[in-house]
Structure I
């Protein structure tokens with residue numbers, strides 16, 4: 001197993017088996033509650049969760065967020081997730097495909113298009129790799145592996161700081177992202193990995209040509225904690241613990257970016273754990289809500305567990321809309337149903 005494969009296997013194991021969630025910070029959605037409507041004046045059967053994202057229609061505003069790839073266990077998980085995305089009409093991202101560029105023999109662990117011919121699929125590379133010899137060719141390669149509808153460039157400076165031998169050359173990266181956006185023929189989505197994207201950073205990325213933002217705010221899995229668990233020395237271990245709760249909460253990211261950009265395709269992820277939180281994110285202005293850890297847990301268990309999770313999430317979102325008197329996600333976003341309480 002290569003160093004990168006070992007790292008991917010470690011990430012999967014640590015996320016599933018160890019306590020690497022934010023503890024002293026929430027995703028910020030607990031500061032909001034819905035105003036209950038005892039007489040919604042609609043039938044539950046009328047509630048429609050379909051939505052548009054980057055000109056594609058989804059059955060529900062759910063993104064199976066980027067997680068894994070590169071190992072046989074990761075392949076099993078990606079295949080289960082892809083089948084679920086196809087069955088339920090959801091969007092899906094895969095984990096960083098850098099390993100597939102380095103070692104084409106593991107590209108098959110990401111190649112799930114045959115299992116999800118109609119699903120919206122997102123390829124994924126670390127943006128910082130553009131400062132480490134990567135360019136349009138490598139980006140097109142990972143898009144082709146997945147036959148992807150868009151390319152996620154993930155931004156993870158904190159994780160790279162703590163990760164053993166992390167890639168920390170971020171100078172000049174924005175210009176590289178701009179060049180890529182001009183040359184690639186699929187939309188580019190900028191995504192953090194759990195520490196959030198501020199409005200100022202969103203502005204720079206949008207000006208560079210990025211088509212959508214996934215805020216991936218603080219409040220869920222802490223990659224500082226994950227890398228602290230993998231640390232090779234005491235300094236790295238302590239550094240990861242110090243920064244375990246670093247970042248901008250998911251709710252703050254959504255509100256601030258949506259206030260600045262009314263029409264930007266916006267994904268809320270970072271610590272979302274149920275359909276009420278998904279609905280809160282939509283009400284705050286997100287177009288899609290991304291979940292990773294809950295899907296990872298379920299997919300690791302069985303396809304049946306994964307289907308049960310998705311059916312529950314959809315039922316929870318529908319119940320929120322019904323009990324707030326909103327027949328669609330657009331109505332929910334325009335309503336005054338969500339109240340700030342803290």
Structure II
């Protein structure tokens with residue numbers, strides 16, 4: 001399989017699916033620190049997801065709750081509500097990995113505190129008067145989310161097809177987390193862009209916020225990988241490098257730099273729509289056999305008892 005999502009013409013109208021949050025749970029007791037055996041560099045490159053996603057996806061939910069009153073299309077509103085539910089579960093699932101890393105001697109707190117500041121303060125709500133300024137800032141954040149979701153869908157499509165991770169003996173629980181999450185990113189890959197087009201859709205805003213999102217993701221990812229490598233207690237002189245990232249891409253355990261570069265003109269094309277990249281059918285097939293997702297289907301949480309119930 002290619003390391004880049006393939007174009008699927010004609011899928012815009014045909015791959016819509018109702019979205020639901022899956023109440024998954026993962027047991028990390030047997031997951032080693034280097035869950036790709038013998039490859040701490042690639043392991044920690046992917047581990048950055050656990051640092052970025054909890055705060056980032058909480059921020060997605062916060063922003064989308066603010067924009068809900070502006071949605072005039074009933075189906076899109078249902079899609080956004082499903083997206084909110086799925087993103088909240090993604091945040092929780094990745095957040096649950098962090099105590100396990102800390103038990104293994106790698107405390108992520110110094111880095112996650114910086115990420116929390118980014119999303120809660122720099123990209124958070126501002127004291128603006130009602131009207132054009134407040135609406136402008138809300139639309140900027142909706143557009144940034146659409147750009148970020150282009151890359152989460154790219155990564156979701158990649159991990160669903162990354163057979164090299166299986167061949168290298170990657171930890172099955174971590175693979176299930178990544179592929180459950182990746183499948184849901186592919187499943188809801190059109191929602192953020194459709195919402196942006198519905199409430200704003202300006203091409204200049206799309207380009208400007210893409211540049212902001214892409215630069216921030218590159219900066220945070222390389223910084224997070226350096227943090228993990230430098231603080232890994234098993235590595236006496238752990239250092240991240242682009243050479244190791246490129247090596248992981250050649251071996252298929254990371255996306256290739258070339259595939260990531262080719263994703264840029266996709267998003268910047270005026271004809272872009274996310275449904276043309278990735279496969280809803282493939283995502284659904286994985287979710288139908290994911291250990292965590294099938295367990296969540298078999299044992300849904302009990303509904304809360306009404307107040308005063310026996």
Structure III
């Protein structure tokens with residue numbers, strides 16, 4: 001088995017030796033950093049080649065969100081931790097519930113801080129973890145594995161696909177085994193690491209870039225932004241309270257005093273405050289308008305403006321008819 005795994009790893013680009021860093025153990029600190037920096041510049045280009053596949057995944061995730069389903073990440077080691085990092089940032093950034101984006105890591109919570117020997121080698125554990133969170137066929141499951149061969153992830157993807165979920169594989173090897181287990185494969189091949197096999201480096205960076213794209217683009221698609229302002233941010237600390245004020249001021253052009261006045265009327269909800277200011281509506285009607293526009297602020301404001309314009313025209317026509325009489 002070990003010989004088979006050694007042979008398997010030998011075929012993966014992420015496990016190859018980097019010819020540009022064979023002398024890295026003889027270099028000065030600045031020279032080492034130059035090598036790392038040069039290698040890191042290869043990552044965005046590799047990710048850019050995968051944009052069509054990332055877009056397919058975003059479309060699927062956005063549709064899942066619209067019906068109240070979830071995005072679920074699963075991985076082991078660095079890949080699992082990156083999924084957790086992306087998931088836990090979503091509630092404060094976009095004002096969503098904590099179970100909208102879920103992250104599973106082989107070995108459970110303890111594995112976040114220290115390696116859990118053998119956890120990633122289980123084909124059954126991935127499915128068990130998904131059953132443990134009551135996986136639904138409407139959920140989207142993203143399996144993350146730099147090597148693309150992690151049994152925990154393969155088992156999870158197989159279980160999810162059998163249930164009818166949309167499945168996505170994220171790996172940094174074109175020959176990744178997990179690609180065959182998913183409907184959508186995102187495979188930014190970044191090549192050999194500066195230290196052979198240290199996939200927390202370029203591969204980890206590529207995975208982080210892709211995960212950023214998946215959640216950011218999906219949240220934008222379901223109305224979590226106004227222009228490029230994150231209007232559903234939760235004001236849970238002093239910095240975020242100040243950010244909320246700035247967002248309202250940027251979006252509407254009002255001063256700090258007016259922003260605070262309106263924010264105080266709507267529990268510091270930036271989106272609702274902007275809606276009230278730009279539409280001239282009070283809280284109740286503003287909430288209704290947002291709900292009717294499925295939370296899309298620009299659409300809600302435009303709907304209100306069109307309604308007011310239509311009412312104005314009707315009023316003019318009615319007045320002309322009265323004068324004619």
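Worth a mention:
- Among I, II, III, structure where relative contact order in percent (Cα under 8 Å, 6 or more apart) as derived comes to 23: I
- Test item: helix-only ellipticity at 222 nm (-39500 (n - 2.57) for each DSSP H run of 4 or more, over all residues; to 500) calculated as -13000, pick one of I, II, III: I
- Of the structures I, II, III, the one that 0.25 was derived from, the read-out being FRET efficiency 1/(1 + (r/R0)^6) of positions 201 and 257 (r between Cβ atoms, R0 = 25 Å, to 0.05): II
- Highest-scoring label, criterion being mean projected area of the Cα convex hull in nm², among I, II, III: III
Coordinate-derived values only; no laboratory data. Worth saying up front: this structure is predicted, and the values here are computed from it rather than measured. Cβ atoms are built from the backbone, for glycine too; each structure is taken alone.
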